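No lab work stands behind these numbers, since they all come straight from the coordinates. Note that the structure is predicted; figures quoted are calculated from it, not measured. Cβ atoms are built from the backbone, for glycine too; each structure is taken alone.
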Structure P
């Protein structure tokens, strides 16, 4: 794919727009305006894919009638065979002319043509690591296909625009790849509390709505900001759960990691209950341990945290992300 000087300039401009410190909808509108300087079209829409609800929603649109915009996010992305082939086969952007008899397809015959559109192109948006994040639609009233150069331009800017529609985009601008690097389990948690898979990662057995960590995940989200805690799995492994706010919800990762301060797995369990305000007797009942055993663990915890009280231990454990703070 040999890009012209003008196309390279367009790609550079769109890359700059995508990283501006402005609302996503404003940047998406600016992207469409810049594309229109390079590619002739009369209507455009950029949509994001909501993983939790498994539906598309418009980020920015220009000159599509309301019924067409609704169809693009509902019927088109669910039933249009050309769109489904493009999304799941990661093909190049597709024009009407690329699809045999597309004018006779339901989308063209019943939706686009009655609204005055006679050609167009759709681009599925994929991040560099291959995750689908949304779609870009361009339509024209003239039955003249967009040029191959225009398609090459859309292909070049596809991963750039995908960052705007990425529901896993970290709120602090951090790298998604770094967030999941080394994670044994990964899940996406919506603000409403539903849990879903993240493309290209494993959710495993613990990050589910009926899993052992679900309530802790919800608490971490309610507390706001990035949160972490250490947890001892049923098979005795010490795990670190991290909850990071992203554009459309929260990214939850679980990785095997030694507890800080040289805490043993049992001491970590005791510290977790201690931070919740349980007495030694109550901790003993939870862990099926004697009062003396729990007292010994508490002494060792205080020594390792270099503090002299249970309240101080709870404060240090919270500050260092070993346990979650009380709500």
Structure Q
């Protein structure tokens, strides 16, 4: 009797780890058969199951691997024909997407408050080594106000290394004071920080002192505080005097004198002198002021003593 095929096996395309099922249906439920792969008989094992229930024959392959790819054939016993199909293994390619981390600035002294201000003494070098992270490596832009600071910009230098951006001021000056901004960017985002820099210096020199009065061997001298205190409070003043025709200045005090009026003593009556003054803050001592106008210590004239009138005439 001729065997009829009600359902033939079909080609399969299967991904790794998926299940492949070949099945067919024939007219005689008593007919057994054999499965082949590329002409070699397939035997059941832990991944491969072969079943025959009624008219249905089934070959099941669990967790498909690339080596399972091939031509599969079912041959009914006692009949001179076969049913064939292909198993195609589908290799799923995953495009590598680089990890992207948004940039981050890791700095404790960010902001514009007094506590976060970086103080540098005029003439010294300021180096800000700012740790940054981000993948891919972020670009870095430094600005002060609206001006972008570029590599080799006068005394200001910027550079970037792996994990750091570095900002340097060579020989800090008063005009370097202000708020500097750093922006780091990559395709995943950006981060920004403000860094406040204060430049402190010795005070400006006071104006020329003024001599208020003179005595026999002394004088009272007065001066104004300097216009700029260097960014640090004035803690006192140092005074010097010299004879007008001398080149040698003599210091009158070694500890800063806190007032702006001073009595200088131990001078020679009738000798012309000049005075000058220095301002002192926590950073150091200013340049000297211009010299005062020359002055001469002299004893004040006294009223006549024992004067009486003996005679009066026309």
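Kindly point out which one of P, Q the value 3.3 was derived from, the read-out being distance in nm of label points 7 Å out along Cα→Cβ at positions 5 and 29.
Values: P: 3.3; Q: 2.3.
Structure P accounts for this read-out.
Given a value of 25.0, 82 for Rg and Dmax of the Cα atoms in Å, for residues 101-276 alone, calculated from one of P, Q, which structure does it belong to? Before the final figure, lay out the partial values.
Details: P: 22.4, 71; Q: 25.0, 82.
Traced to structure Q.
For which of the structures P, Q does the calculation of Cα extents along the principal axes in Å return 84, 37, 30? Walk me through the numbers before you get to the answer.
Working: P: 84, 37, 30; Q: 186, 32, 32.
Of the structures listed, the value fits P.
Which structure, out of P, Q, was helix-only ellipticity at 222 nm (-39500 (n - 2.57) for each DSSP H run of 4 or more, over all residues; to 500) derived from, given a value of -11500?
Values: P: -11500; Q: 0.
Only structure P yields this read-out.
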